[in-house]
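The numbers here are math on the coordinates, done by the rules we state, and not lab data. None of the values given here were measured: they were computed from a predicted structure. Cβ atoms are built from the backbone, for glycine too; each structure is taken alone.
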Structure P
Amino acid sequence: MTGRLRRLADRPWLWAYIGALAVWLATIAFTEGRGGGEVLTAALSFATFSVVVAIGQMYVITLGPGNVDLSIPATITLAGAVAMKIMDTQDSMILPGLAIAVGCGAGVGMLNHALIRLLRIPPIIATLSSSFVVLSAAISYSRGIRIKPPPMLAEFTTLVLWGVPVLAVVMILVTGAMSVVLHRTIYGRTVTAIGQNARAARLAGLPVDWTRFATYVLCGAFAGLNGYLLSGFSGGAALNMGQEYLLASIAVVVIGGTSVAGGSANLPGLWGAAMLLFLLVTMLNTFGFGAGIRLVLTGLIIIGVITLAGGKRALR
């Protein structure tokens, strides 16, 4: 029994799932069991978009201290606006629209790495600066016009079968694939090695600069994908559609068990963290707390989960 508890402690990301389950149980207990299934369905639907951007953010954070992408919200807006305008509600343009959205995100990732590598600007400043340029481009391109997504895209992103969003199932498979990339490929292991000790990785002959470039491009591509899917889900691209994913992408990564010091990442934990954040807000709304109290309680509960998940690593 002691051995099982020890193995549980070695998997800090499980605390995100435990927290999400506890919050959900508290919510349905308050409502006397009404709407429990609907809440889970909604949590899966909205958690999907947080996980999409968190996958790319997690790879960037794993590169080591100081690495973070703050251009994600602007990238989401630009990719969504460009894709919706190019598709122009036509089902035949769904795949080209997807390629364009991902390409826009990848382009922003290239810009970010260029600022970091060529101009020697710290990642936080570089990505924050590029976000203003990218958002300005999105505003200029879309001119505030909200174009509806193609009907087939809207149907796919909102389709629910037996209480389970189809998009969530697809992204769970993508999460599994990215977990394999992280732990079973040369690229993924190089990302981890750089996060643990970039100098040692360089001396060992690992392609540090190329890996950093690929990682920022990967993060931008996932942000572009999120802009594409979110536009289909919400009925079109909006200029503020990516705003909530600035801090959410970082919070999901940290709560999900990834070390902010780099060199240690976990993909399965992203789903537990994203579900926890959504269910937490739902629970506090159900209890009838005001906005100020909701923010304070949300912060305290998140701190508690992070402490439980990271305490053992901090002692190490």
Structure Q
Amino acid sequence: MIEVRDLTKRFARQTVVHDLSFSVGQGEIVGFLGPNGAGKTTTMRMLTGYLPPTSGAISVAGFDVFRQSVEARRRIGYMPENVPLYDDMRVREYLKFRARLKGLSNREARTRVNDVVETCGLEPVRRKMIKVLSKGFRQRVGLADALIHSPDLLILDEPTNGLDPNQIRQIRELIKRLGEKHTILLSTHILSEVEMTCGRVIIIDSGRIRAEDTPRALVDNMRAAGKVLVEVAADPEVVSGALSRLDHVKRVSTREASDGEGRWTCFEVLVDSGTDARERIHELIAQNGWPLRDLHRHTASLEDVFVELTRRD
């Protein structure tokens, strides 16, 4: 559905996207992730034809986004991070207006407005002025706008921006349902949502792709999966030194455990990827007679992968 080859974008002397190449297959839900300033929004704007690239090529459903712009845009539904809505229009009125702008006839527009109002859960506010809507319903109107012309591809930039946890859950379920009929490229900072929604993830930083795989594969292959957390009541310097001398231990850091007593210390033990040091750590603690309150292997998440790939230290 999407083919990107050697995509580059420069503003004056600054290059914000460097030779990106990736593809998104029909029917996929793909998370497009990166820290602020990584080039995500710039890339999405180029994908939708709002920005021309400095070099490279983009095709959507086989149509070149810039040489065959009209055909490509007919197949794209774009929801930007800050949804631009006309506050002085009613929801149905606005959606019909947007449908007509996108080339639908009056009859087609009426049918599609009814469809997207139902799909996006806008029935309770269909006759309300947009200016009185909550943030959650405004996001739903933006999503309905992206869907109004039945596009093959949805490009969603921070669709849960500013929503509360209940609203986020509702939008997540809606995106899952939409994924049954549409290809979706999704950008968000809520990484737990990506793990539950997306079949594949692309992580970019400083305009370059740092990783591309399924969320599970990215987690399984990262070094944070070799992190063990230990809580003992003993001299932190002595314990830290002893842990550091164990085989395959790369780094030991400490912090006071959250019990308010100051007796317990939490040790974060980073070990070589693919190793499990819990048995050796337990033997060390038993030999020294240190009181042990907790010993467990850290279960890595997509957030750990993200931080590992994009942190600056």
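Annotations for the structure displayed:
- Look at mean count of other Cβ atoms within 10 Å over residues 81-88 for each of P, Q: the largest one is in P.
- When distance in nm of label points 7 Å out along Cα→Cβ at positions 209 and 281 is calculated for each of structures P, Q, structure P comes out greatest.
- With relative contact order in percent (Cα under 8 Å, 6 or more apart) derived as 19, matching label from P, Q: Q
- Among P, Q, structure where P(r) over Cα pairs in 20 Å bins from 0, in percent as derived comes to 28, 44, 23, 5, 0: Q
- Origin of the value -25500, where helix-only ellipticity at 222 nm (-39500 (n - 2.57) for each DSSP H run of 4 or more, over all residues; to 500) was derived from one of P, Q: P
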